[in-house]
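Student: Next up: the structures, one after another.
The numbers here are math on the coordinates, done by the rules we state, and not lab data. In this text, all values refer to a predicted model and were calculated from it rather than measured experimentally. Cβ atoms are built from the backbone, for glycine too; each structure is taken alone.
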Structure P
Amino acid sequence: MIYCGIDWAERTHDVALVDDTGQLLAKRHITDDAAGYRSLMDLLAEYGDTEQTPIPVAIETSRGLLVAVLRAGKRKVFAINPMAAARYRDRHAVSRKKSGPGDALVLANILRTDMHAHRPLRNDSDLARAIAVLARAQQDAVWNRQQVANQLRSLLRECYPAALDAFAKWDNGLCRPEARELMKLAPTPAKAASLTRTQITAALKRAGRKRGIESDVERLREAFRTDWARQPELVEDALGKQTLALLGQLTAACIAADDLAQAVEEAFPQHPDSEIILSFPGLGIQLAARVLAEIGDDRTRFTDARGLVLQP
């Protein structure tokens, strides 16, 4: 058996090949481009890599073009946690100094000695992997949206509490399109207090509201005109500009989260397992897509049903 370890980096990668005895057979420094990938494939082929008997590879990541190239065919690719690799490094050197060629050799030896203790990347279908990308990206977008909303809320508490009071009745508060339209129109308490019924009505309609507009207009006008403590005029104007800057970030984050959610809505029902996963209690399409992203659709990943345990 031949084992391959790759220490990856942003621009270049170090490759090491060892045999059953731990003897270093070859090492190579490759670039992160098509030429570098071809050089890697040529090196593996030189030492007996074929479609029927591919050489297993250990690398400290599960993503990227290099991993995509390695996963072509039947090759087993092992994504070794960097912290686990660091523990193995202590076997080979007292000094904990990190080096690319040395780490590639360590990764190759991890497979030689403990391949049974590590799980290769699962062989999911392209559709399942695409859904996983979308589901995780949508979750990240939601987290980013909430982070920006929290920053804006913190700023408004210092200079514009009337806005927080006005939007408190709505679910998702500052993330609502109505709130964003009104904030864009009136980023300071002074401008909010001067808003007319016509302006508020137009803002709500631009946000897509069709019902309950009149009652909300009166409630918003009253909230905006309530007497609150104010910052000095120049300071208030400066904070208003900061509010608009954060509002732009929040709008972009909201659009990204919505667009990715729509992409998940379109992609997930195409998967053969979608109806089964959606039958789980409490799962809608977004959560179901995240479940699929975690368990995949590789039928050989678990030896039996007990191997798949979903935590509540």
Structure Q
Amino acid sequence: MNAREEWLQQRQQGIGGSDAAAALGLSRFKTQYQLYLEKRGELAAEDLDDKEHVRFGTLMEEIIAREYARRNAVKVRRRNAIIAHAKYPWMRASVDRLLEGCRVGLECKNVDAMAFRFGEWGEPGTDEVPEEYLLQCQHYMAVLDYPEWHLAACVGGNKLKTYIILRDAELEEMLIEQEHAFWQRVQSGERPDPDWQHDTTNDLLKRLHHTVGEGKVDLAELEHWHKVRQDAKRSLKVYEAAVTAADNHILDFMGGAAIGMLPDGTFYRRKEIKKKGYFVEQTSYIDFRHAKPTKGRKTDTTNDQDEE
């Protein structure tokens, strides 16, 4: 067994910090159902090594930790072990770094600049970080009995922003209670229901049912969902047609104008987009969309935030 296989095996023996949000059903990246199957050994943990954003996150960890230490005039060290909670051994922690000389931990994140714009990240120095990361850091503080955790985020590859997360007794109590309830499910084999609307569920089901046999099943008991699907598709067509009609009304009224203002301050814009020619002739087209002005800037054809 190599080092990675041993690490994965140890992770199956409890709930880690990166599992916390999924264990509570609050993760965008993994459902309770998937985490349950992985912890039970019924589904192999997804191999993320070939995913570029994950690989770069791993590569950037050392750089982020080093720059954080330089800026804050501190020393940080690795803790090359999976740590178990003194009272709840199923709570595990595999941390990025610990600060020397104080009870403070460090989590390093490589963050896409576009993702940073969408309101989940607040001002540096606050604890306004995405929920998955907040729960991860609270989990680590509970396991190590630390009062404070720092999250250093490298944004867009060229900006380092540090967030300060303090231990929250009420949040920790809720976290332990719900993680324990999930772990009891894992131990007893009480499978949670799939989150049918979760973004990852379709891919998960394809992984679970990746072969095609010759059998045939009766879908009579799922006729309701067939009807739901058919009704939704019909409704979708109606709404798509309504959007097309609305676009055409607005385009016709605007004529050749670049900007069409609305009473709420948002606007529609038309902008010529030119594409360079490669294997086909160079072309251009008119980009048309609804947008809102960027805060603190005047409305024109370039300084805006697209809504669609």
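Student: One of P, Q was used to compute helix-only ellipticity at 222 nm (-39500 (n - 2.57) for each DSSP H run of 4 or more, over all residues; to 500), and the answer was -12500. Which one was it?
Tutor: On the way: P: -17500; Q: -12500.
Matching structure: Q.
Student: If percent of Cα pairs over 12 Å apart, for residues 30-69 alone computes to 63, which of P, Q did it come from?
Tutor: For percent of Cα pairs over 12 Å apart, for residues 30-69 alone, the value 63 is produced by structure P.
Student: So relative contact order in percent (Cα under 8 Å, 6 or more apart), computed for just one structure, reads 18; which one of P, Q is that?
Tutor: Computing relative contact order in percent (Cα under 8 Å, 6 or more apart) on every structure in P, Q gives 18 only for P.
Student: Another question about this same structure. One of P, Q was used to compute Cα extents along the principal axes in Å, for residues 22-181 alone, and the answer was 71, 41, 31. Which one was it?
Tutor: Label of the originating structure: P.
Student: Here mean count of other Cβ atoms within 10 Å over residues 14-21 was calculated and came to 18.6; which of the structures P, Q was it taken from?
Tutor: P
Student: Quick one: P(r) over Cα pairs in 20 Å bins from 0, in percent came out at 25, 36, 28, 10, 0 when computed from one of P, Q, so which one is it?
Tutor: P
Student: Related question: Taking mean count of other Cβ atoms within 10 Å over residues 62-69 as the criterion, which structure among P, Q has the greatest value?
Tutor: When mean count of other Cβ atoms within 10 Å over residues 62-69 is calculated for P, Q, structure Q comes out on top.
Student: Could I ask something else about it? Given a computed value of 3.4 for distance in nm of label points 7 Å out along Cα→Cβ at positions 46 and 262, which structure among P, Q does it belong to?
Tutor: The read-out was computed on structure Q.
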